[in-house]
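Derivation of every value follows stated rules applied to the coordinates shown; laboratory data play no part. Keep in mind the model is a prediction, meaning the values are calculated, not measured. Cβ atoms are built from the backbone, for glycine too; each structure is taken alone.
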Structure I
Amino acid sequence: MPTADAAIITEGLTKRYGGLTAVDGLDLALHRGEVFGLLGPNGAGKTTTILMLLGLTEPSAGKARVEGYDPVREPLQVKRLVGYLPDNVGFYPDMTGRQNLRYTASLNRRRGREAEERIAGLLEQVGLSEAADRPAGTYSRGMRQRLGIADALVKDPCILVLDEPTIGIDPEGIRELLALIRALSRERGITILLSSHLLHQVQEVCDRVGIFVSGRLIAVGPVEDLARQLAENTACQIEVQAVDSEGIPQPETGRQALATVTGVLEVKDERGMWLMRADHDVREAAARALAKSGLVPVHLRLRTASLDDIYGRYFHEEVKTRDV
């Protein structure tokens, strides 16, 4: 496991609650400055992993290092370096957003003009300058999440941990929050661990993804690499739409022609076009077969695996393996 540029490292990290294994032998390295998505269903062990990294619960076995510090033996050092946004962030509702941040700053021994300037800058960065002096109890869920990110950044951490940060936020609020996460990584070089069960959001902002199921990390890498691995082990899918010389679709003739192509496993209708499953890329052969039948392909595209495809495949294989 590469460690030279790792901000977070775990080796065999395990957490058991009686007979339940919440996290099972986790080996992971997060590179400095990357956005890493810990993707898995509710109950997969994501939050338990985060709590162990923060020193808020002790592992049953294995070890973790956060910028070289042991969360079990050196929790205060870890907390100085890590900003944490839990899945249900709370603030003093009668205090303004600015006052809440000022309180957090004082807990981190940041006071005076420097603290006020930092708070003002953070409020502007998260888009809350105009609402800064309103009671936090009047904030929407999305505003509280953005205030939570500002709160986590008050101590100027080098690592930011976000646990399900977009739950309960409207689409526009999600868009703003994801844009903020991208900016924090690109402009400040902060290492970000994003825990979520929402596929498209993870795909949109993360440099790498770890798929977490039943306490185990079953796949990790950039989405493109995971898609390539999936493609190497599954039949490729090709979308086809064809018409005759007069531009009229001929679905049945097209299906019959495509079914004759060597390597085709299945041809099925999908919303007005044919979806071919084949054991290799047969686009050239499919085009020739269509032409031989007097048809012209107007759409012939290799369908690449989405994060949804990747997650579904790895998830179902892991569940099937455990049930055997």
Structure II
Amino acid sequence: MRKIFILSAALALPAAAYASGAGTTAAPFLKAAMSPRAVGMAGAFSALANDSGAIFVNPAGLAQFGGQEAAVDFSSYLQDAKMGNLSYAGNAGGNRFGFGATFTTVGGLDKRGLTDTAGAVPDLGSFSASDLAVTLAYAEADLIPESIKGLDGGFSVKFIRSAIDSKTAFAAAVDAGLLYRATRKMNLSLVVQNLGTRMKFEEESDPLPLNLRAGALYKASPDLNVTAEISEYLQDEKFYPSVGAEYWFRKAFALRGGYKFGYDTANLGAAVGLSLGFGVKVAGLGVDYAFLPFGDLGSVHRFGVWLQF
């Protein structure tokens, strides 16, 4: 498996480095596939990633903890859309594996016909749209101990389906990630996400949102995690730096916050990009919540529960 990971990373990173050009991308829901804990830290999570939610931001993070964890979260997203994630992490032959699923759905969209001779646009009722991504991940701790100690690696394979009214489209993609435990207090991360096939509806096809992210974690104290991350969507030519923090009180209650730069604050307000959240855990059972304001578009409330066993 080590050889497979090194090969996939070697292929993914040069491809990401040379991709360029702004354009439309398919399956934009993949950009929002994160756990409430990660969302509460403005998405600056790839260098922390020490729970089953790592499968959505950096598969290498699955190697940072043992045992099993299952998590589920749900949110009412913008414009009455619904979104949810399911994740699981466990052991496989001394290494780590994970399973993840992300779905979105929105209904009640107005269907309109073509303009008729009188210039009217007929109402044809309504339709719905939905997305689903299923992810299988593998991670290995100390990938190359003879060369670089503390370097964890992971990769995942995604199967993606999108539906608009009666039309469907499919795609497949891979993620590849590294997490380097540089010191006792600092982690560094590098991840390539959504490197895959194009998604085609009818005659039109668009690429997936190829993303290159790099992050850092500073453990300021046993209770305080401070993170920073840059995320570059290469086809979209969108650049999002973000910072986040998480503070644990008696290892049972966490407060989280962060800010993601790069949003249109002129139209959405100064608060856009801000994220706040909290978490509670008792005897292997946890609850997480995250809040994101989006100005006139509304706000996102994200709830999740997880169980370690």
Among I, II, considering only FRET efficiency 1/(1 + (r/R0)^6) of positions 43 and 163 (r between Cβ atoms, R0 = 25 Å, to 0.05), which has the greatest calculated value? I
To which of I, II does the computed value -11500 (helix-only ellipticity at 222 nm (-39500 (n - 2.57) for each DSSP H run of 4 or more, over all residues; to 500)) belong? I
Matching 80, 47, 34 (Cα extents along the principal axes in Å, computed) against labels I, II points to structure I
